[in-house]
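Chemist: Several structures are given next for inspection.
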Structure I
């Protein structure tokens with residue numbers, strides 16, 4: 001198994017060096033921006049002089065009939081000044097009262113008409129930003145990465161306004177340059193695409209159409225020209241904070257010393273964001289303020305596995321896509337009952353203390369671990385995506401009250417967390433190769449903490465992809481990682497018997513419980529091959545997680561001891577006829593085994 005995985009990995013690394021590059025011979029469509037010489041008010045009325053000119057109207061329908069003329073007229077204009085980019089449009093409707101709006105929370109895609117605008121200011125054909133608005137002013141924004149992937153957790157600072165009329169609706173967007181990432185040049189060409197969605201016709205009309213049987217998105221963008229005399233603004237944001245808290249609970253049960261009718265709290269800290277270069281950002285935090293982070297949803301977990309919560313803290317969201325391991329512009333392969341461990345799970349940093357006082361009387365345990373300081377660098381340098389996170393969390397103590405006598409017990413050790421990520425793309429994303437390293441080191445001398453925490457942990461991995469042929473008809477993807485955790489004999493024995501590993505099973509032949517070990521190691525790998533274009537559908541993948549693989553110090557692993565494989569084959573008919581609009585047919589089979597060779601799961605699946 002290990003020899004085969006190593007051979008597959010070597011092939012994955014070798015292919016990018018020998019395959020042909022994309023010749024980039026296709027001429028993308030172009031739209032020109034005009035510099036604004038007057039003040040523009042964002043109100044959706046489009047009454048400034050700069051908008052009194054002919055706009056771009058040559059959109060192409062993708063749905064329901066690919067390549068057809070749009071059923072409704074759309075007119076788009078783009079201008080700019082020293083501060084940012086203005087995008088305006090008029091979306092005409094031939095039917096009376098056919099404009100469909102709807103109010104929604106930010107980033108919630110309601111059933112309504114929409115206008116989408118995407119931009120690639122660094123012109124790397126892989127990354128960008130997306131902005132959307134509907135007739136009632138609901139908005140969506142996102143980051144684009146690795147050509148086809150998107151991150152809706154990103155929230156930019158931009159403005160928009162709309163106006164509705166009987167036969168049309170209009171919008172204005174203002175996107176500050178401070179929200180974009182680009183290097184200093186005399187003249188710019190940016191990648192751009194936009195789309196109008198007409199809900200009444202289930203219709204999507206694009207500036208640049210990507211055929212349904214092909215792949216790619218950012219790499220297909222058209223050109224935005226005419227941008228001269230602008231500069232990336234200095235990006236320095238300093239956010240100090242002081243917090244005071246009063247909790248009033250008049251109906252508390254008496255006799256609980258740490259729960260009085262009124263409780264007081266305070267906090268102070270500092271957040272700094274600084275733009276190091278056009279697309280590289282430094283984030284610094286001293287006791288960062290996470291008070292504005294969304295509250296986690298209530299979950300009733302009756303399983304043996306830990307609940308996974310999404311990250312909502314702004315400090316960790318900046319550049320988070322860079323730290324994703326195994327993602328790629330191929331779109332990946334199906335899961336088919338494969339569990340994909342997370343290498344970097346940022347919720348581990350600042351989590352609630354894990355320890356419990358030995359004196360179970362009245363205790364007051366901190367709700368979270370204080371982050372003494374954290375630094376993050378993320379962004380792009382040429383065709384490199386780089387990121388690092390370094391954080392130190394405080395030694396936390398619980399206060400114990402025993403018969404009126406109060407003392408403290410340590411419940412969380414001083415801990416260092418480090419993540420280092422790099423990924424290089426070749427030939428506008430035709431090939432890519434990345435690596436990641438995570439490190440956790442705890443300074444713990446208390447036996448009770450040594451029994452429940454690893455003293456250190458290390459995870460290292462490489463991932464990559466390559467497209468075959470310049471047309472990107474076929475793709476090979478892969479990733480491989482190893483993990484090692486270290487601790488006392490008691491702690492390692494505890495991990496071996498946890499729900500992640502179950503080494504104590506009497507029928508487990510691949511491994512056995514070792515109560516004298518002071519470390520635990522394992523490996524993970526998954527490799528896939530798929531067809532990217534055309535009506536014929538094919539993909540296959542093989543993955544494995546060894547019994548000892550564990551990333552839970554700074555990642556998330558539910559279980560190991562898994563070998564998974566699947567094959568998918570099918571066909572799609574996308575040309576509409578009088579009988580159908582489109583037809584998809586595919587068949588799939590998958591198998592799960594453990595490292596003893598026992599079949600855990602089999603599936604045969606047909607869908608159309």
Structure II
């Protein structure tokens with residue numbers, strides 16, 4: 001990389017005093033910095049010299065004038081082609097988060113499904129780290145819940161291991177039919193890798209092809225009277241069929257498409273991506289971008305395409321767009337990325353135009369939830385219904401998660417000025433309370449939170465009723481010596497409680513209620529996530545039941561065939577399993593009922 005430093009960086013706030021002849025007439029990326037050395041803009045060019053020169057002559061655009069007025073120096077990196085510059089630009093934007101670039105918000109945090117390839121027995125795991133060159137990635141997903149749902153569907157139809165390190169012996173997933181236990185040599189390397197290839201095809205949207213192959217295998221095993229193998233294939237076909245039933249047909253085609261819709265307000269844009277695989281709607285994701293004043297739809301879409309597809313393994317047959325700028329460059333780049341022909345289209349009529357309109361409608365609905373006006377209205381409504389002195393700037397919500405008092409944890413999430421502030425999220429492992437006592441656990445969590453920080457929220461929401469509210473009040477009074485508004489939101493009837501036991505009625509259509517439900521659900525999700533993480537460290541959830549050791553666990557799983565069937569069994573059915581008995585069957589039944597609620 002070569003730097004060009006300038007003594008006089010602007011003239012009347014409009015023209016950069018840069019000798020553009022010092023820049024090479026070659027493809028590359030230029031990096032603009034302000035006086036503090038902070039990167040404020042990254043751009044690509046077929047000719048670095050001509051592009052830099054244009055900033056001195058073409059500065060009528062408000063964004064360009066604002067950018068030029070802050071430039072102090074320009075660095076550049078020469079590349080072999082414009083296509084290479086396109087990818088380098090996207091990586092540098094992700095690294096520096098420049099103020100004047102179009103960029104995905106929080107794109108470093110998007111979750112992916114990772115399939116490792118280097119091991120003899122690859123694994124499939126969730127990840128946010130894309131640094132492994134010996135793996136393929138599927139995503140990005142806009143949240144972990146969607147990613148885990150996709151991962152669960154994939155491993156149900158294609159049971160491969162999901163552990164990060166292969167254990168020395170089979171875990172409960174083997175007995176549940178969710179893993180072939182390569183750790184104990186229960187599957188050959190070739191058969192296992194075939195399973196992994198099928199999973200990759202499935203995640204790439206090739207379910208029809210897989211289904212045909214599995215049906216062929218099923219008939220072959222039947223003809224050879226290999227009935228145990230036939231049952232395994234039959235169960236996988238059923239799992240595939242369940243997944244397909246949930247997907248709506250939207251096109252009479254076997255092609256795979258991504259359809260984009262776009263909307264923007266001021267300095268924020270939302271792109272909605274409809275994922276269509278073999279004509280079926282797989283789902284929709286929404287991505288929020290920071291944009292500059294006056295950025296065109298073409299500029300936003302061009303930038304989004306590179307940022308979205310650069311890290312993912314799979315690219316569909318067609319990408320359908322509402323607008324496109326540099327079609328030839330992007331088609332060449334995406335074709336090189338996919339290793340095959342990929343069509344990029346802006347439809348004028350027909351089914352594909354209808355899908356673009358549908359994606360755009362979803363983008364509009366999503367951005368309306370995020371507008372400052374909508375957020376301000378929600379907070380004002382909240383002030384009115386809860387009789388607060390002012391609209392709450394900082395709201396904190398708390399939740400407790402445990403099963404019969406085991407692995408008890410608490411969570412705190414925060415909404416600052418109507419938006420989630422993950423820097424204020426906290427997790428707590430319950431230390432002082434044993435047994436089942438949610439109010440006491442709530443008191444411990446809130447006490448520890450206020451000892452940790454004296455930053456006072458305007459409103460506290462606890463998951464639960466009067467007992468939890470009083471515990472929270474007591475903890476806050478003990479630490480702060482004063483009170484702040486605390487309300488309880490019970491999940492069952494969506495009722496709000498005060499410390500006096502009064503029920504506050506908020507209309508179901510109210511944006512204030514929706515905001516409170518979102519923060520309550522977010523606290524619950526965050527607590528459950530931590531609880532499961534602790535629980536999963538122990539292996540099978542059956543190990544958590546007193547008196548259920550390895551032998552009884554194996555007897556139960558062998559008898560019912562899977563944990564799901566065991567969960568659906570009644571007391572008498574569980575008691576009938578030889579070697580379990582009435583006492584332990586009762587414990588298993590009650591425990592699994594509680595897990596089901598979780």
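Chemist: Who wins on percent of Cα pairs over 39 Å apart among I, II, i.e. which is largest? Intermediate results must be reported in sequence, preceding the final value.
Modeler: Working: I: 40; II: 44.
When percent of Cα pairs over 39 Å apart is calculated for I, II, structure II comes out on top.
Chemist: Hey, another quick one. From I, II, which structure was helix-only ellipticity at 222 nm (-39500 (n - 2.57) for each DSSP H run of 4 or more, over all residues; to 500) = -1500 calculated on? List each step's numbers first, then the result.
Modeler: Values: I: -1500; II: -14000.
Structure I accounts for this read-out.
Chemist: Compare mean count of other Cβ atoms within 10 Å over residues 156-163 across structures I, II and report the one with the greatest value. If you can, show how the numbers build up before the last one.
Modeler: Numbers: I: 16.9; II: 20.6.
Across I, II, mean count of other Cβ atoms within 10 Å over residues 156-163 peaks for II.
Chemist: Work out which structure the value 20.8 belongs to, where Kirkwood radius over Cα pairs in Å, for residues 36-227 alone was derived from one of I, II.
Modeler: Values: I: 17.0; II: 20.8.
Going through each structure in turn, the value belongs to II.
Each value in this text was obtained by applying a stated rule to the coordinates, not by laboratory testing. None of these values were measured; they are calculated from a predicted model. Cβ atoms are built from the backbone, for glycine too; each structure is taken alone.
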